[in-house]
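Trainee: Listed next: structures, encoded as structure tokens.
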Structure I
Amino acid sequence: MADAAVPTVLLDEDEIAARVEALADRIAPRIDDDTVAVCLLTGGLWFAADLMRALARRGRHPLFDALWIASYGDDKRTSGRVIVRAGLQRSVEGRQVLLLDDVFDSGLSIAEAAKIVGDAGAREVVSAVFARKPWPEPRAADPEFVAWEAPARFLVGYGMDVAGRRRGEPAVLAMD
């Protein structure tokens, strides 16, 4: 059953694209083609695809991999723990890793992913997120690259979801 809340558009497709392009301008000088870009599934897929294309337009062609991790499930709040559903397929030993995720909320997913790639031998771990939400408590590590400072609202679209739905919305919407 779909959520009955009437959504408010916070960022349209053009605004999303502009933010991803600007972020690629900042990331491109910090990575090389031996960097492994690791998308955090499932939400990070939309952002990762757009960012990889934007980096290619800047002559950067990092390797690509994904981690399937979850801390929300179908809830609107984090469970407080991260479940790893599928690990890395590519070696990151001795390489720089660029973690990619849709939204930085509690920080649990990025922290767990950083631990996983660090334990796998990454020489450096940096992270990029499309949206960073304010949080009432300090988080372990903020991402180095942020496309958008989001409000403290429940967001859907562009990979973000409500109970697994609305990830494919081409805009970022608030559902509260």
Structure II
Amino acid sequence: MNRELIQVVEDLFQSLRGAMSSITKTEFSQPMELYSGSTLGQHTRHFVEFFQCLLQQSPAGVVNYDKRERNKCIEEDPKVAFEAMEEIVNALGSRGDDLALKLESNYGSGLLQISTTFERELVFNIEHTVHHMALLKIGLKHLHPDVQIAEGFGVACSTQRHKEEICVR
């Protein structure tokens, strides 16, 4: 297992914990007009469950993100969400070598299976999480305009590198 990828996941989750440290359980589960009625917790649950799907389904050789649990406890309680993130990092740390997988998806015309690997899906999950962190940042700033959020929070690594290159020129 690529240790650098595990560290990226752990860093993302630590960044989330820091940014959400001032959020109450009520705010975490409060529907927001800004999100068309969804919540900070629902966005968090969404990407957490993608990681859980990858970890739970990969031993069978097929991953289908549509078959996630949609656990209300994760979306209603930030403590439960952060415990799930910790479990994900621990599970990733105990994995062996990369694994060939089939990604299963249904876009309305039937079930598709696409060749992939565990590490490729882990990279997808990292990028997916960063995307949701950008959305979470908007909600956090809406609830607490003065909240301090790290500059790179919700920004893809490639975008951060590009910005740094522009500043150097």
Structure III
Amino acid sequence: MIRRLHLWLLHVFRRLPRPARRQVVRTLAPSFTVGAICFIERDGGDLLLVRLAYRDHWGVPGGLLRRGEDAADGARREVFEEVGLAVDLLGEPAVVVDPDPRRVDVVYRARPVPGTDPDGARPCSPEIVEVRWFPRDQLPELQHESVGALLALERASIRQVRAEAEDWHGPGDRSPGP
């Protein structure tokens, strides 16, 4: 009985105009907030971290995207609004879906735009209390979201390297190049 009802509802759904189908999905599907964050690295490998007024541990610049905003544009905007630093985004982002708070973060690697002084990074938003560069091997205690985002970014980088190696050597071939 339930299966027949399900099939009938799918049949009705298929006949709805596209805007009505979208509205049904948006009504029934869980909603998530979407943000963009950046791990900013300067020459020498140091990472820029921020301490927020309302959190105990260190994090990275970023925030929620505006309605209709491209994630990369939002990431650059948030970094500039929070620490006054223009950045270039590097490579493909990683995506972290956190189901409990219903949040999706698009995680980027970034570098200060050439010609800018990375030491000019400073708190530019009331929510940022402190901005500091840390060597990768001396990171302070991070917010759990930042830890998850950094791990996702590292996993994505490893997958990219493996894909490039397969393109170079062929699938399954781990022998050195020509």
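Read-outs: derived from the displayed coordinates by stated rules, not from any lab. The structure displayed is predicted, hence computed values, not measured ones. Cβ atoms are built from the backbone, for glycine too; each structure is taken alone.
Trainee: Who wins on mean count of other Cβ atoms within 10 Å over residues 21-28 among I, II, III, i.e. which is largest?
Mentor: Sorting by mean count of other Cβ atoms within 10 Å over residues 21-28 in descending order puts I first.
Trainee: Going by distance in nm of label points 7 Å out along Cα→Cβ at positions 61 and 149, which of structures I, II, III comes out largest?
Mentor: II
Trainee: Okay, moving on. Which one of I, II, III has semi-axes √(5λ) of the Cα gyration tensor in Å, for residues 53-92 alone, as calculated from the coordinates, equal to 19, 13, 10?
Mentor: Only structure III yields this read-out.
Trainee: If you don't mind, another one. Supply the structure label, taken from I, II, III, corresponding to helix-only ellipticity at 222 nm (-39500 (n - 2.57) for each DSSP H run of 4 or more, over all residues; to 500) with the calculated value -18500.
Mentor: II
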